[in-house]
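Computed from the coordinates by the stated procedures, all read-outs in this text should not be read as laboratory data. For clarity, every value in this text was computed on a predicted model and none was experimentally measured. Cβ atoms are built from the backbone, for glycine too; each structure is taken alone.
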Structure P
Amino acid sequence: MHLSKKFGLLLLLILWRLISVIVVRTAHVPDEYWQSLEVAHRLAFGYGYLTWEWTTMIRSYMYPFLISILYRILAKFSLDYILLLTMLPRVFQAILVAYADYRFYQWTKNKWMLISLCLNPFWYYCATRTLINSVETACTIIALSIHPILGRAISRLSLKYMWIVGFLCMIRPTAAIMWLPLCYIHIYCLRYIRCDALEKKLLPGRCVLICFTCAIISILVDCYCYGTFVITPWKFFQTNVLKNVGNTYGIKHWLWYIYTALPVLLGLHFFPFLISFYSIYKQSFFLAKEGIMLGIICWTLLIYSSLSHKEFRFILPLLPLLICTSFTSLKHLNINTNIRKRIIAMFTCSNIIIGLFISMIHQRGTLTIMADLRNEITRTNTSLTDTLILTPCHSTPLYSHLHVNISIRFLTCEPNLSNTENYIDEADQFFANATVWLRDNYINNVKVMLPTYVIAFDKVASEISEFLCTYKLIAKEFYTYRSLTVGNYGENILLYKRV
């Protein structure tokens, strides 16, 4: 009976995450396509576009390689339909996340924490996306659940979690920021634990062996996919830390994670999280695990805050620790039990409307417009089709959502890797003066024919109306409300065809 309940819970969580695959129909960040699906599509089908991260070899192929296996299986059975190509990787992601949810409950033994994790709007929004950050978060939850100090490992000498951590740090080097202190805490605490002396002495060697094995497997996959010897974490360190290339994509205030990212990630749980500092300090002897969690959170935020380029998704792996610590203050509220449950329920169910809005409406147009383009080009001679995408860099997916080998040009935004003086990327050049860019690249360029299709946001389309005078609007998709548009995005995204 106990086993059937566990199996039933796992099936329920899988169903919940599979529903999110259908519900979440919007775009979040370019990496969910350009660092996963696009790369996998090129591996499996031999055509596609690789961004500068892949030409400079700073990304690990491990995750795209797994997706490419799914693609190859579909192709083997002639099932490489666009619906399966876009949805199957997300189904795989949903099953992984559902198992992480299940492990979270096995770890915390608290149904409200599980509900809070499942209904967290930002995690629901990101969980089934093909983002390496989502994979990292799911694997982090699983590893935490079997951590010998924080989790529910069978033995204090268990190193099962190290296999997950080893691969995570190779695939996502920044994972080491959070996991290095957690691994140190495990080794440090062993001196106070009674266990076999020989096994204790052998533990560091076993750790090194596991890390070495993970590194070798990851390097072999990368060498196979890149076609040359490469250690991607070292390349990542050289480019993002020594050269500080991340600053190209935005610089935020030192405290941005505190006053912006955490409130977005936690919603109303942000307030009990702040109160938990006092609760943990006051009862540090009884809340030793929570104290360690809080220390890891502060350490990770401190390191990430020192880096100029910041994004919400970078701190997603902290979510399980944030939920556990925020519930510490809720559990110790000196109020009636029923009132406490109502407060927890209010916090847990908060932001559902916001979650549905960002999952189903906000920034959906860049996906639906690619479906419109695919439907259009499949009815024509693809060898004569040429498409120009005049949107902010990597706003739309590409071949992974078209699955047709046609000529496509879009605005690029590579960082200044060659240290060129007064460097301006192509996207910035276009948006600085769209008319001049189009004249230089198309109108006055006899070597280039005008594209068959043009995709642009309505904000830009109004600025290049002269160029579009020979085009007919064939599709218009809602992107987001005008009050929410930023930069060079617009309320609607448009598809034009040359007449």
Structure Q
Amino acid sequence: MISIEQFECIFNPRSVAVIGASNTSGKWGFNIFNRVLASGEGRDVYPVNKGAKQVIGVRAYDRITDIPDPVELAVITVPSQYVPQAVHECVEKGVKVAEVITAGFGESGAEGKAIEQNLVDLAAQNGMRLVGPNSMGHLSTHSNFYTTPWITGVDKGNIGLISQSGNFGINVIRRGLEMGLSFSKFISSGNEADLVLEDFLEYYGQDPDTRVIIAYIEGLRQGRRFWELAKEITKHKPIVVLKAGRTESGSKAVYSHTAALAGSDRIYDAAFKQAGVIRVNEVDELLDTAGALLRQPIPKGKNVGILTGGGGPGVIATDACERLGLRIAALSESTIEKLNTILPARWPGANPVDMVGETNLTYPCLLAMIEDNNVDAVFSLAVGFADAIRTIVMDYVNSEISDQVDEFIEREENYELGQLKRVIKRMDDLQKPVFLFPPPGIEEFSTVQHLRENKIFPYPSLERAARVLAHLANYGEYLKMSQGENS
């Protein structure tokens, strides 16, 4: 069992040595040492390189054992034939954790697997733990520490990522940053010769900086432990996984990548469901769901209210929701009466609520629907009205009246921002998720910017949003069931 102290040596070490640190641009040892050095404020950082007196202007050491002070974390970037000696010297030095970036071990065949096991045995005899081999590093935004050189500009956040593929994990973070998400921690667990995904899951489950755990899984080495951990963690912190190897060919590709055994997909599905783990199928779904779990309330049920400016989008939204097991809510009589006082007499009088083109009435209708006790969540397909006018009308309006039109749009934008604040407050007060769908082309204007500032992310399609809401609703059902078991 790895101690919290050793996890801290990974994610917030006081001293770091990079074995194989290099002055040669483009080498792993160059990139990683520069990244560690850039996040080294308040830490002692040591380059280890037998052929250099200095690396990037920092005094270098021939061996890690030559460093006069204690070293908590060693990052090993030397070629595979030199890794055993580097690990041996780390043990001699008393290093707490060694992170092996180098590949060419268990994933390369029986000989590499045997060498990998020898490394683990050597470390275990002396109380040192190993990350990897075949890792692409890790990061912790809250302690501003990076060993992966491939990501920059990650703000402090609350999503913790564990990935059995380094490249895939880095792409997940990059995609998340594009979407406006931020992260707490990331670890590329590599071959998991020693520390396995379940170790990091247990740590993230206790980590106060991580509120949502996401993972890319190729295969579990400790499946029962994963299930037992997840069943406890999901009661207070959601876990979202993208499990690869659904097909026979995918399973074979998994083994050649990290030597993980993919196992039966049906068994994984059943275990995830029993433990309250949310399983997704693609990167955007992984990140959409994580972002919603951070900010949106968990719905009390599966009854959805749909507000639309026209009939077609309402039909599409209805189909998208019902295909995923969500239900179209039957609005209460009092809500129907409220909407009758707001909308023209020609509105259909039922859910989906079609505003028959009167999109300037979005917010009174939306608030009425949020407050309906029969509605557990709301889709609003008509927001960003004023911003949409700006992107279209101002292109062709007569120059003589452009100032007048601009003033009108500005008044409408200010009104919309005020109403958005009311909607978000009611969403939080009543604990009902609200999914908003601004039209494309207004991403730089006030509506979308205000939503992003509040970590409410618009979705590019109704189908993507419906998938997310279905995940939230299913997770809510799991929480109710687990609370019932404990009562």
Structure R
Amino acid sequence: MSLFVYNTLTGKKEEFVPLSPPKVGMYVCGITAYDTCHLGHARAAVVFDVVYRHLKRRGFDVTYVRNYTDVDDKIINRAAKENASCTEISERYIKEYELDMASLSVLPPTIAPKATLHIKEMIDTVSALIERGFAYEVNGTVFFSVRKFKEYGKLSGKNIEELESGARVEVDESKKDPLDFALWKAAKPGEPTWNSPWGPGRPGWHIECSAMSTKYLGQPFDIHGGGRDLIFPHHENEIAQAECANEKQFVRYWLHNGFININAEKMSKSLGNITSIREMVARHDPESVRLFLLSSHYRSPLDYTEKAMEEATVSLTRFYDTVARLHEIHPGKAVSDEPDIDEGRELKQALMNFEQRFDESMDDDFNTARAIGLIFDAVRLTNRYLDAAEGKSSTFAGWAVLQFMHLQHVADEALGAFGSDPMAFRRRTQERAHSRAGVDPKEVEWLISERKSARAARDFAHADELRKQLSDLGVEIKDRPDGTTEWRLR
């Protein structure tokens, strides 16, 4: 099987052929560490975590680089506002981000470079651009001459005429051309500075990623990723800087994830609809958040609503309820892949073909939506079989248990989800549901205990009254054959 990816640079889906197989170099733009991270950051991180996981699953030796911008106008402004140093601000939010990523089961990258530790590489890149005539210095600030790079706009599809009309162009009278952008910024009072051939100053934003990606992955390298909002100007400028400084192609495959909207509106501070990762995982199980983020193709826009999050939790609950049903089957040593009833035949085909079809979906530009659909097809067929086979001893049921365990392993390895213990997932989701609903689990357990005593005393009227009290609290109960009672919130 071949892996195909959609390349923003060419505007089409292409077979992925790394430069030096099995080695793959991948760089993804990380956060600017000045504030708490939100759902948009989570989507980018989870998307490229899945790309990383699938590449490794396919046998590639991946060097995954995801940077931290720890010097920037936003960090400087936040530091001034809080009377803190830029290092204090950036380190605080880097630690927060790493905790957020761990909560969402995002694997750490191979390398996580910080901009401030790579000033030398940035200065060397800027120097090369000046030497080759693509950059110029004015009063300690160095600008890139956009018009001198004839291919400028090849990633975003923008042309010089569009840009001249004023789209996203910084106003700076010291530039030779309003389209030019800063590679190195002259020092200003109160800002962090480093010595350079052009005097004290600090790097521009765009130069960071060009310098750091080239240091760790060489040039060209295989994959560069990030959100769609970075295509222009950030990634466009990265290409211009790197290709002019080193006179060779920068990146071969550009991957970009789509935006997240909140209730059909774009996330923005002005609308007050920014949802932080921390808030999300307090209200919803992190695995549900991850499933929601992977429920649509990564290039598609994704609309967050509370209903969509609840549906993700319901879907995972259905999955883990199925796993729990399977765990109740004890096949012993004898298992057989021969279906004992008609409902087992379709299930057998689904489980036998699952891994191949799953990998085919992921090989088609990381189509997680289709891959997840296959998982729930297997869930539906498994439950249909278990319903039909209830109460029967079956060696095929034992075979199905083993196959479903393998399905879980594949899904967990590739998607970072579906690998929890069913009881642990149920406990996590119930705790969050109790908190949101204001239900005291101790009160529920007491009512269930009282109902059990009433039933034992054959006081069924009182037992029914207690069941109604539980229902009024939003609690569903299920009496099991072994005498225990399970409960959950509706």
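Which structure, out of P, Q, R, was Cα extents along the principal axes in Å calculated from, if the result is 91, 52, 37?
Of the structures listed, the value fits R.
Compare FRET efficiency 1/(1 + (r/R0)^6) of positions 56 and 368 (r between Cβ atoms, R0 = 25 Å, to 0.05) across structures P, Q, R and report the one with the greatest value.
R
Computing mean projected area of the Cα convex hull in nm², for residues 80-287 alone for each of P, Q, R, which one ends up highest?
P
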